[in-house]
Structure I
Amino acid sequence: MHDQRGLKLGYIWLQPGVTRLNGWTLLYVLFISIGLLVFLNFQQPYVLEVMLGIPEAEHGRVIAKMGLVHEIVLISLVGPFGALSDRIGRRPVLATGYLFITAGYLAYPFATSVIELTAYRAIFAIGAAAIISTFTTVLTDYPQDISRGKLVALGSILNGLGLSILAGVGGQVISVLTESGYDPVVAGQMAITGVGMIGLLSAVLVFFGLRGETLKLEHEKIPLATLLKEGFGAARNPRIALAYGSAFIARGDNVVVGAYLSLWVQQAGLAANMSAGDAQAKAGILIPIIMAAPLPIAAFFGYINDKIDRVTGLIIASALGSIGYLGFGSMESPLLGMAIPIGIILGCGMITSVISGQTLIGQEADPRITGSTLGAFNFFGSVGTLVSTVLGGYLFDIWTEGGPFLMMGIGSILVLLSAIYVRLRYGASETDEAPI
C-alpha cells in the first residue's frame, strides 16, 4: 500500500521526502539521458564515412573496437559510481556525468583519426557510467512500490520519446544543412556539438532539481569496496540474479539498434544509390518508428506490471524481444516494407524488457545499498553492451548484417528460459499485490 505521507506526481505516488520538483526533474532526466547516450552511436556511421573517410567494409570492426574501449571504461566505473552515489549522494554524481558527456560531444566531431575518436569516446564513456549508474538509482529511490511499475513505464516512454526526437531531428539536421550549402563535415560538426550542449544544460538542471540526500550514517563509514561487494553479493537473491541477467541483454538493445541498424540502413541506402546524408535521414525515420511506436504498449505494460508478479512480466517481455530480434535479423534489408511492423515488435520487446528488469531490481533491492545494487545491475548491463558491441560488429562484417539482431534474439531466449525457471522454482514474490 502507499504511504499517505508521500506526495503524488500525477498518478505516481512518491516516497516521503521527495518533492514534486524532484519528481519533475527525474522525468526530465528520463527524457533526455538515453537519447544523449545513444545519439553518438547513431552518428558514428556518418562520422566514419564522411568525416574520416574510413572504407565502408571496415565500419563494423571500427565501431566494435571503439565500443570495446567505451565499454571497458563503463564496466570499470559504473559499479564504483553506483557505490559513490550511496556515499556522497545521487545529485553530484549525475551532474558530473552530464559534464563529461558534454566534453565528449564537443570533441568527437573534430577528431582527425580513429585513435583520436576513440580517446574522445573514452571521455564520453566516463560520463555515461556516472549517468547510467545514478539515474537508474534515482528511479528506484523516488516511487513508492505501488507505483514502481508505472513510473518505470513512464520513464521508458520518456526514454523512447527523447531518443526518437534526438535521432530523428539530428539525422534530418545534417541532411538539411548539407542541402542548404554547408560542407558535409561542418554539417556533422554542428549537429553533434549542438546535441552536446544539451548535456551542459542537463547538469545545471539536475544539480538544482534533484533531492539532496540526507545520507545514512553507515554510508559515511562503509568503504566503497565494501559497498561494491554488497551490491554484487545481492545476487544471492535469485530474482536479483535474474534482473542482473536481464540487464546483460536489455542494455545491448540500444547499441544494436542505435549503431548497427543505422549502419545497416546506411549501407543498404548507399547500395541503392542514395547519398550518405539521405541514407542517414532514412535511418533517422526508421529508428524513431521502432522506438516510438511501442510507447502505448509501455504505458499498458507498466500498469499491468504493478498487478502481476514481476518475474512474469519479464517472461512476457523476453518473449516479445526474442520474436522481434530473430524476425528483424532474418530480413534481407531494413529498407523493406516489412521492416516497420517487425521493428515495432522489436521495439515492444526492447521497452518492456527495460521496464520489467528495472521494476524487478527496484522491488528486490535492499534500501540500505540501493546504489550499490543498481551499480552491480548496471555493471552487468555494461558487460552485455560490450559483448553486443564487439561481437555484433564482427558478426555484421564477417557473417551477415542481421547478425547483431540474431545474437540479441538468442540472448533474449536465454533470459526467457531463466525467468520461467525462477518463476516456477521460487514462486511469486511476497511483495506483489496480486501475483499471476
Structure II
Amino acid sequence: MSTIVAISTSPGIGGIGIIRMSGNECFDILNQFFVPKNKSKAKSYTLKYGKIVDNFGEIVDEVLVSFFLAPKSYTTENMCEINTHGGTVVMNKILEICLKNGAVLAEPGEFTKRAFLNGRIDLSQAEAVIDLINAKTDKESKVAVEQLEGSLSQKLKEIRKKVLSLLADIEVTIDYPEYDVDEVTESKISHVLKEIDILLGALEKSFLNGKILREGVKVAIIGKPNAGKSSLLNLILNEERAIVTDIEGTTRDTIEEFINIDGVPLKIIDTAGIRNAKDAVEKIGVEKSLKISVDSDIVLAIFDASKEMDDEDRKILDLIKNKNAIILLNKIDLGIAINKVEIEDLGKKIVEISAKDKLGVENLYETISKSLKLSEIAVDGELIVSNNRHKSLIINSHNHVKKAQEIIEQKLPIDIVSSYLKEIIEEMGKITGESVTEDVINEIFAKFCLGK
C-alpha cells in the first residue's frame, strides 16, 4: 500500500500541530526532508529533534518527530508523527513537502481503516474511535473507550463461541450419525439457545441508555410569549444566547444548545411563544413549537407566575397533560398571582424560578435528572451498545435465536436450527468486520475526519 499523510490536528492556529504519515516507505520519505540533530538510527517509540527543510534546503520549522516501527504502531505499518508549531502555513507547507517526496494524501479515517484492515483492531473498535472523538460528555466518552478496548468485541466472541459450539454439535449429529457421538438433545439445544437469548437481549436493552448517551435527551422549552423562555435558556447556558426583550414574539424560530447533567447530554430547545399568531412568520414558529413539544423527551412548560392564568396558559397545560413535563413558575421575584391549585391538579412536578435573579436553577437540574432517571445510567462495569448499526445487527441476531427456539418448541428437524445459528454468526461478523462488505467499510470510514 502507498504511504499516506495528513494533518491530524484541528485547522487553525495552535501551539502544536501534528502531521501523521504511515506506510512502508514512511521513513525513506521522511529522511528526504528531515534533518535530525542526532544521526543515529531511530528506535520505535522514540522522539527525535531536528529541522524540516524544503527542496531548496531552506529551513521550514524546528520539529520533534515520533517514530513507530512496524508492527508496533497504530496502523501496524512504519509510521511517524511530525510535531511542528501549530501555524496553518507551517503545517500545510510540511504536508506539501511530504506529498512532493512520494506520500499521498490520506482519505478520511484511512489511518484507522488500515489499523482495521491490518488486524490490529476490529470494526467495532474502529467505530469507537469516531464515537470517542464526537463524545459530548464524560459518560459517553467512557462508553467509547470501553468499546475501543474491546468490551463489545469480547462479549460478541463469548456469544459466538456458544453459537459455534452448538452448531458443531448439531452438524456432527446430522452428518455422522454412524459414529458413536452423543446425540444433541432438544433440552441441550434449548438450554444453550436460552443462554444466547439472555446475552443478546441484554445487549439489545442496553441500547436505550446508549442512545441517550450518544444522541442526548431532547428538552423543549415552551410557553406563551414573554413567559421567560429565552431568559431561561440564557440562564441555563450562562450566556446571552437568545435575544430577550419586552416585545412579545421576539423568538420566531428554535434555538438549540447542549448542556450536561449527570454526565448525560441534554439538547435544550428554546421555541417560539405559543399563542394565536398575528402574522405568517410567527404562525410558522408556533407550529414548529407544537411539533417540537410532541417530539421531545421532556417538556419544560414555563408560566409567568406574576400574572393570573388565562386561556392561552390553559391550552399549554392541556398540551402537556400526557407528556413527561415539568412546570416552571417564572418571575417569582415579582410575586405569585397565578392559581397554583389549577396547575397542581395536572399532577406534574412544579419548580419555582426567577430567570432574572437566577433563582431555582439548581432545583430545576435536580428535577430534570429525577424525571429522566439520569443517575441510573451507569457506565462502570456495564456494557452499553450506543451504535445504531450495531443495534440493528444485534436485533437481527436476537430474532434468529427466537426463530431457532420456535423450531425446537414445534419439534421440527434440528437441521433447521443450524441455518439460524449460521445467520447469527453472519450478523455478529458484520459488527466486528469479519463478514462485512467493502461498501459498508467505506461508508463507516467516510464519517471519520482527516488524519485519524
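Thinking of I, II, which structure, once distance in nm of label points 7 Å out along Cα→Cβ at positions 55 and 375 is computed, gives back 4.5?
I
State the single structure among I, II that was used to calculate helix-only ellipticity at 222 nm (-39500 (n - 2.57) for each DSSP H run of 4 or more, over all residues; to 500), giving -26000.
Only one of I, II returns -26000 for helix-only ellipticity at 222 nm (-39500 (n - 2.57) for each DSSP H run of 4 or more, over all residues; to 500), namely I.
One of I, II was used to calculate distance in nm of label points 7 Å out along Cα→Cβ at positions 7 and 119, giving 3.6; which?
Traced to structure II.
Match the computed value 1.1 of distance in nm of label points 7 Å out along Cα→Cβ at positions 63 and 407 to one of the structures I, II, and report its label.
So the calculation was done on I.
Please state which of the structures I, II yields 4.0 when distance in nm of label points 7 Å out along Cα→Cβ at positions 127 and 423 is computed from it.
Of the structures listed, the value fits I.
So relative contact order in percent (Cα under 8 Å, 6 or more apart), computed for just one structure, reads 26; which one of I, II is that?
I
Thinking only about FRET efficiency 1/(1 + (r/R0)^6) of positions 47 and 79 (r between Cβ atoms, R0 = 25 Å, to 0.05), which of I, II has the largest value?
The structure with the largest value is II.
Quick one: FRET efficiency 1/(1 + (r/R0)^6) of positions 135 and 263 (r between Cβ atoms, R0 = 25 Å, to 0.05) came out at 1.00 when computed from one of I, II, so which one is it?
II
Comparing structures I, II by Rg/Rh (Cα atoms, Kirkwood Rh), which one has the largest value?
II
Thinking only about FRET efficiency 1/(1 + (r/R0)^6) of positions 167 and 343 (r between Cβ atoms, R0 = 25 Å, to 0.05), which of I, II has the largest value?
I
Each reported figure results from applying straightforward, stated rules to the coordinates on display, with no laboratory input. No experiment lies behind these values; they were computed from the predicted model shown. Cβ atoms are built from the backbone, for glycine too; each structure is taken alone.
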